[in-house]
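Asks: Below are structures written as structure tokens.
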Structure I
Amino acid sequence: MHNKEIPVLILPDAHGKSWLSLEAAYEKDGYVRLFKEFSDPSFRPNREVLERLGRFLDEVGGRDVRFEDNRSGSLSSLLRRLRYARIEPYRLPKGVESRPAAASVDDAVDGMRYFGLGDGMRTAFGDRVRRIDVTENGLRIGTLMISDYGRFARARANRFGSEGVGLVAEGKDPSIILLAVALRLLQEGKRYMILGCEYEPYLDSIHPFPLWHMRLTGKRRLDHSCRLAGKPDVELLSRLTCEYEDTDIVSATSTVLRNLSSPEFKYLLHPGGKGFALLKLLGWSEGMIHDLYVSPMAQGKGVGDELTRGSISVLSEDCTSIHLNTIYPRARRLYEKYGFEIEYTDFCVALNQTAMSRA
């Protein structure tokens, strides 16, 4: 199953009013990563639905699973009914703590060595970068410089500058620094920590998954039935955004109104109202498919394909290069079908992820 079809399950609840979509991916330590989406947190399964979920997990070898547990937490409840028990996903050594510090790297370097910094990369930091120190029994053993972007934080460097870099004391494990910072970011309410590929040797303690950055070059005009959205669509877009972001309707509506009023953004709606794309103009003939969402009840029915075609066509009116990023293997396969290629890969950590195991 690893090299064939990507395992996907789409389930209605007992009343047919709420839907669950699951996509499985395989991690190197034997766990199965579950990417989940609920159309509504009120998902109420009957025995048949639970049996189908159990068979799916058996088929994908999902004795040990990880997934992001957000506001609803419904998947944890379902798995407990299938005799899964929760496992602590993060284990920080006794005496290790983290705390924000003054955003200066100069004094942070003393007695430390860099990690997460490749050959030829610079440590010139932008305005978003801040510093988090890690201590063990009161003594500093490392630091992570990291950039804030709303619900996520990122540490990644290239030849032009840096969005973050790690420092660690001699004889100490860089993976402990990353774990301590991840727990700090979780306490702060962040949802994701994103790390560049240079951190790969130190990631086993925080269980990341790939974040693929993809690009399509050249203008493409493709047939599609999608339409640009406007103010009359605020209610529909807010409901879909509420599903996509797993947030409340007030926050979702605020996000939609802000994006609709910005000349940088365009919303594209599927004619059936079962999905949307948020497109962003980056300037210099560059554009981005910022978000693309299909409601769980409509997945597997060509909605994502239609939105992708529409997004490419609309952005091609102004752009010769289109960017996007995704964590979903199935979405990556769809984008590759239309000519997108991977530019580079980061690692994404779901800070509120849950690990469960079946006895």
Structure II
Amino acid sequence: MYPNQNHNRGPTTSDLTCGEIKRAVQKENLGARAIASDIGVPKSTVQSIINRGKATGNWGALPTGPKKGTTGISARTKRAVLEDLKVDFNESQREVANRYDISKHSVCNIYAACGQKSYIQAQSPYLSEGHQADRLKWALDNENTDWNSIIWTDEFTMQTGTNNKQRVVRRRGQKYDPKYMKPYFRSGWKSISVWGAIAHNYKFPLVRCPLEGEGRMTKKLYLERILEPHLSKHVNDLAEKGKNMLIVEDGFKGHHADICKAFKKAHNINNSIHPACYPDLNPIENVWGQLKRMVRARKVRATNADMLWKDVQDEWKKLDINVINREVESMENRRLKILEVKGGPTKY
């Protein structure tokens, strides 16, 4: 049934939620007298709303016009909106508003009253139980790791378009709660592919690979275009300066193919072991994010792959080394966070 309103001030139609009257008639088969008794207004007022709704199909706002906030919305409707939120926090506010015949602004106010707000949904790679176990083991195994002695490598793709983002209703501070995150799966994007490497106080030149027409990255391409001419040089140059560096590569099978392993062994290049799903455990991922934002902020946007590659190189030169150092220096905090969330997703 519907909660009584304040009888002392004589409620008007502007205080009523037309959606409640509509549901009472269509779903609960209540008459005007019963509804009027429950909400504390004259039967004639309720009857006129019912007559208008049945005759015209318009069960919307009353002639007095919509009110700001949620003053004219009953406690029952507010509770129903919040109960729906527990079931589907991805549902748009417009869909909720249409269901209860209230405004989208009112839905926002109902959420805000209990500390909820609509945000762009955070994403993380899909993590199976096995992935989480591997990540937890990594955190335990790296208790005494010197993060400044690692060269972090990775490939990224850059597109001329933009990515679609989905909103989610949650409380402030819940951005990286797995419940409110959206898993994504890597797929083959048609865009430029770029390889890069960083270390504390070091920003190495980017490499575009594979080039257009070369297809996908293969173990042979990786060996001939990345490992031999670039990565081995970076390791050797730092070794000559007294810095014995490990390298981190992602889970691409070509990185760990026999021909690549043989080359690395012959040139004293050693890997630091990382779990398969670890973008939040490689600081270069955050550097890529900053680089992409810089490219997208350019006044003139690239319209083809070659223009985009030039933009990426230009912005890479501008990227402050302190950005790289900050991300590398965050590695111990990342390791501790993995322990805290038992291998689950983190904010990094």
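Quick note: the coordinates plus some simple rules give every number you see, no bench work behind them. Keep in mind that what you see is a predicted model, and the values were worked out from it rather than measured. Cβ atoms are built from the backbone, for glycine too; each structure is taken alone.
Asks: Thinking of I, II, which structure, once mean count of other Cβ atoms within 10 Å over residues 209-216 is computed, gives back 18.6?
Replies: I
Asks: Have a look at I, II and say which one yields -7000 for helix-only ellipticity at 222 nm (-39500 (n - 2.57) for each DSSP H run of 4 or more, over all residues; to 500), as calculated.
Replies: Among I, II, the structure yielding -7000 for helix-only ellipticity at 222 nm (-39500 (n - 2.57) for each DSSP H run of 4 or more, over all residues; to 500) is I.
Asks: Work out the source of 59, 21, 17 here, i.e. which of I, II gives that when semi-axes √(5λ) of the Cα gyration tensor in Å is computed.
Replies: II
Asks: Can I ask one more? With log10 I(q)/I(0) by the Debye sum over Cα atoms at q = 0.10, 0.20 Å⁻¹, for residues 81-176 alone derived from the coordinates and found to be -0.32, -0.99, which of I, II does the value describe?
Replies: Here the read-out was taken from I.
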